[in-house]
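The structures considered in this document are given below.
All of the numbers you see were taken from the coordinates with simple rules; none came from a lab. All figures in this text were calculated on a predicted structure; none of them were measured in a lab. Cβ atoms are built from the backbone, for glycine too; each structure is taken alone.
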Structure I
Amino acid sequence: MKPAMRNYRDENDYWRIRQFLREVMILNGLREFSWSVMRLDYWRGHLIANCQSSDPLEKVTCLWETGDGQIAAVLNPEDRGNAFLQVHPAFKTKELEEEMIATTEEHYAVERDGKKKVAVWTDSQDTLRLDILQARGYVKGKWTESQWRRDLDEPIPEEPVAEGYIIRALGDESELPARSWASWRGFHPDEPDEKYEGWEWYHNIQSCSLYRRDLDIVAVTGAIIAAFATFWFDDVTRTVYIEPVATVPEHQRKGLQKAILSEGLRRVQRLGAVRAFVGGYEPGPNALYASMLSPECDQYEQWVKDF
């Protein structure tokens, strides 16, 4: 029976989608052809709750279900105007993908200067989706996410730590202001400090289902957090997703991220993780990830339509 679309309803749907994404990850051979469950949690816990990058799930998420209630696909944005198709490989057909992309154009497009614009993301080797997108007038956009991965079946070498720095897990709540300030400086180096809005938002990060403080790794010098990377471990798929990753500008070029990534990867390896993922969009981060994970990655492309 052809899967039928319906809108997201309630918290029960959230937990069903999480299980669906885990199943899809395993069926896809631990590749990110659809979102990981960690990315779903981070989208809700940070990008929606803190950044207001999109409306809440009940307003923007669509499910396709079979007659017996099995989820065949999920459609959601990450921020306004960008759509992500999560498709169970057993139900991936031209008909379903066309319906999902048509739904994207109807519900997710943003209007600017009297024209509508929408983007759909796809693996660069997904010829079925690429053919549909090009037939509907999409062109390749400016952004590509390099999805780096590393199998954790061999020992992770320990990286040297720059003099004066310590690599460890984030401390208790008293350290959240320092962690928040490092995030501000790491991701907004050119913004005036007056725009900084405080540290309470980090409670939403820590409330995410897979958050573990022992996997929230920081580089510290004195009372200053100089760099950080958070590791989200899913013990069902035995995979880990690394997000976010940043270094405060004045502490860059000291090898801090290599030391942090090494420490985090060794920690999740001890927990039983078999594969790690991290996404990069720019040359600097991609060079780091290629050196610390592997030179092997998938390319997740943005395809854009103006209409």
Structure II
Amino acid sequence: MSEKKTYAVMGASGHIGSQVTRRLLEAGMEVRAIGRNTEKMKPLTDKGAKFFNANVEDANALAETFKGCTAAFLMIPPPDMSAPSMRRYQNKVADAIVEAIQKSGIQNVVALSSVGAHNAEGVGPVKGLHDFEERLNKLQHVNILILRAAYFMENLFNYIPLIQKMGFAGSAFPGDLPMPMIATRDIGNRVADHLLKLDFKSHQKEYVLGQRDVALKETIQIVGQAIGKNDLKYVEIPPEQAKAGMMQMGISEDIADSFNEMMTSGKLMRPTESRSAANTTPTSIEEFAKTFANRFRELSTSRT
């Protein structure tokens, strides 16, 4: 039986963090699940995770949570969508995380980043992840693995209200551009594997790129078939129109501009290495379409 170790997991109630937490608990490890919402944490605390209520912008609170842990999974959670500046929020959280690492003395961390984070400009929210990586790279005497993940398949859930209301999916993303797309459970499994094995030293980067590159037009056709809408189309929305739509939903102008920049960044959001067996993960968009269909039905039922 493996030695029982203690791990800290940021964003533990999210798609990735919850998968990491479950895997660690299944391996018999102690997990400090970091978050703010007790109710969202209940499925994990019921399984044995210890809930740590810590503000991600509070370095001291994070340091207390990291103290005594073998390793931690680190990420910058999404901001309040009405926040005045996406990058300012991201940098504030990044500063708190780095200070907490230094204060706690934790020796091993896996940090979530993104494809495109090698760019300091032109990639919207990913600019903040570039800054996060730069801060982590300055740390000494800490083993750090930065995981650059592809576009989350779960982001497709954001199209559901538009599909329900207008009968199509659309955004400022080009519809014909193939891009790596990954199920968050595959990211969570990769993170958990590394945390359990502690198979990284010094500073390393690793890409996780999903099962294959796929364009949004093809993706929407696939999920459309899964929800019984065989004629579902993807529509490219002009950036200014997309911005207006986002702001109508309460998203701040800065964050709307940031999302538009990422969606229109093209080749800047490509990985710096070719696809390989090592960076390819198992879940296909066809398999994920079943998850999408379940969420679509849940949301459709809740509206009636």
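Once distance in nm of label points 7 Å out along Cα→Cβ at positions 170 and 194 is evaluated on every structure in I, II, the highest one turns out to be II.
I, II: which one has P(r) over Cα pairs in 5 Å bins from 0, in percent, for residues 146-265 alone, as calculated, at 2, 10, 17, 20, 17, 14, 9, 6, 4, 1, 0? Derived from the structure labelled II. Set I, II, criterion FRET efficiency 1/(1 + (r/R0)^6) of positions 18 and 242 (r between Cβ atoms, R0 = 25 Å, to 0.05): the highest-scoring structure is I.
Matching task: 0.25 is the computed value of FRET efficiency 1/(1 + (r/R0)^6) of positions 34 and 218 (r between Cβ atoms, R0 = 30 Å, to 0.05). Pick the structure from I, II. Comparing all candidates, it corresponds to II. Source structure of the calculated read-out (helix-only ellipticity at 222 nm (-39500 (n - 2.57) for each DSSP H run of 4 or more, over all residues; to 500), -13500) within I, II: II.
A value of 2.9 for distance in nm of label points 7 Å out along Cα→Cβ at positions 82 and 114, calculated from one of I, II, originates in structure I.
By the measure relative contact order in percent (Cα under 8 Å, 6 or more apart), tell me the structure among I, II with the highest figure. Before the final figure, lay out the partial values.
Values: I: 22; II: 18.
When relative contact order in percent (Cα under 8 Å, 6 or more apart) is computed for each of I, II, structure I gives the biggest number.
Comparing I, II, where is mean count of other Cβ atoms within 10 Å over residues 130-137 highest?
On the way: I: 15.0; II: 18.2.
Top value of mean count of other Cβ atoms within 10 Å over residues 130-137 goes to structure II.
Comparing FRET efficiency 1/(1 + (r/R0)^6) of positions 138 and 250 (r between Cβ atoms, R0 = 35 Å, to 0.05) across I, II, which structure shows the greatest value? Kindly include the intermediate steps, with their values, before the conclusion.
Numbers: I: 0.25; II: 0.45.
Comparing I, II, the top value of FRET efficiency 1/(1 + (r/R0)^6) of positions 138 and 250 (r between Cβ atoms, R0 = 35 Å, to 0.05) belongs to II.
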